Structure I
Amino acid sequence: MILRALKADITRLEVDAIVNAANSTLLGGGGVDGAIHRAAGSELLTACRKLRGCETGEAKVTAGFRLPARYVIHTVGPVWYGGARGEREQLASCYRRCLEVASEHGVDSIAFPSISTGAYGFPSELAAPIAIATVKSLFDASPALREVIFCNYSNEDYSLYSKLLAELPLS
């Protein structure tokens, strides 16, 4: 499996699935969520309404509609309250559940944004190691998965993910 960081617009990636860092309604919002909804078209909103929301740490899937990706896997990350309310475990659950849903749909390439680090305030320097460790721990459980992209919007997040991935032992 290939793990890599990329600085790009997640809505333009040609992968099997992209992950949407959504709010609990799944009905669109700001940041990555709003960008994905705009790029996918109104069909995404219609499909999300049928899902009836999503709990923090869980994941649900829709088609990609007008996106190059076949699927959008929606996950709701935790709001950061300082780390004493289970935020780390909830964030790890987001990545784990997304990979489980991806496996159920035969996804071989997936792109993650930096979940919860925008409006939800999770510090990137704490979130990135959780994301990478969780994904790496699930390699064997996702035999179809060949590529995981950590898609970053900011230069700072891209540098952070690149550095952490470069430090991983070769396997």
Structure II
Amino acid sequence: MKRIFLIGFMGAGKSTLGPPLAKALEWSFTELDHHIEMAEGASIPDIFSKKGETYFREAERKALRRTILLEEAVIACGGGTPCFFDNIEWMNANGMVIWLKEDNEVLAGRLAKETTSRPLLKGLTHHELVQYVTGLSAVREKFYSRAGSVVESPTVEKILDHIK
């Protein structure tokens, strides 16, 4: 195992749990979004607003493929990364994929603070946010469930136990 891909819905803890997980493993940590922003010379919200989601997903796919150059790395993927192209199959073939599975109510609560900074959540009311999370989680679950591992209500300790 040379890399661990953390997948899951927005707010599941990929960016929060990834750094301490990497530290515990004595590995590096990176976010796929950072690689996209570096390659594109623009922020994720700017890419979405100026070039659209289709362009973003292609840039995301290319950035994901470039992670093959990383070894002993924990990689936090965007919530939609496993849901496009053959990304989930590629991740499973090139590392350990862990789905950080969290309750939809918990996700909506965490995301309520970020409706202005996340492109897919802009302008949603709390009620709309709960509906959005519930609906999109149901759609994405068929992709997330292809991960080699699932950790529910994740913590660093639970992920480490799962890896062992």
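Computed from the coordinates by the stated procedures, all read-outs in this text should not be read as laboratory data. Since the structure is predicted, the reported quantities are computational estimates derived from the model, not experimental observations. Cβ atoms are built from the backbone, for glycine too; each structure is taken alone.
The figures follow:
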item: Source structure (of I, II) for distance in nm of label points 7 Å out along Cα→Cβ at positions 49 and 137, computed value 2.9; result: II
item: Source structure (of I, II) for distance in nm of label points 7 Å out along Cα→Cβ at positions 113 and 145, computed value 1.9; result: I
item: Entry that produces 2.2 once distance in nm of label points 7 Å out along Cα→Cβ at positions 17 and 153 is calculated, selected from I, II; result: I
item: At a computed -12000 (helix-only ellipticity at 222 nm (-39500 (n - 2.57) for each DSSP H run of 4 or more, over all residues; to 500)), which of I, II; result: I
item: Highest-scoring label, criterion being distance in nm of label points 7 Å out along Cα→Cβ at positions 9 and 121, among I, II; result: I
item: Highest-scoring label, criterion being relative contact order in percent (Cα under 8 Å, 6 or more apart), among I, II; result: II
item: Winner on percent of Cα pairs over 13 Å apart, for residues 81-128 alone once structures I, II are ranked, highest first; result: II
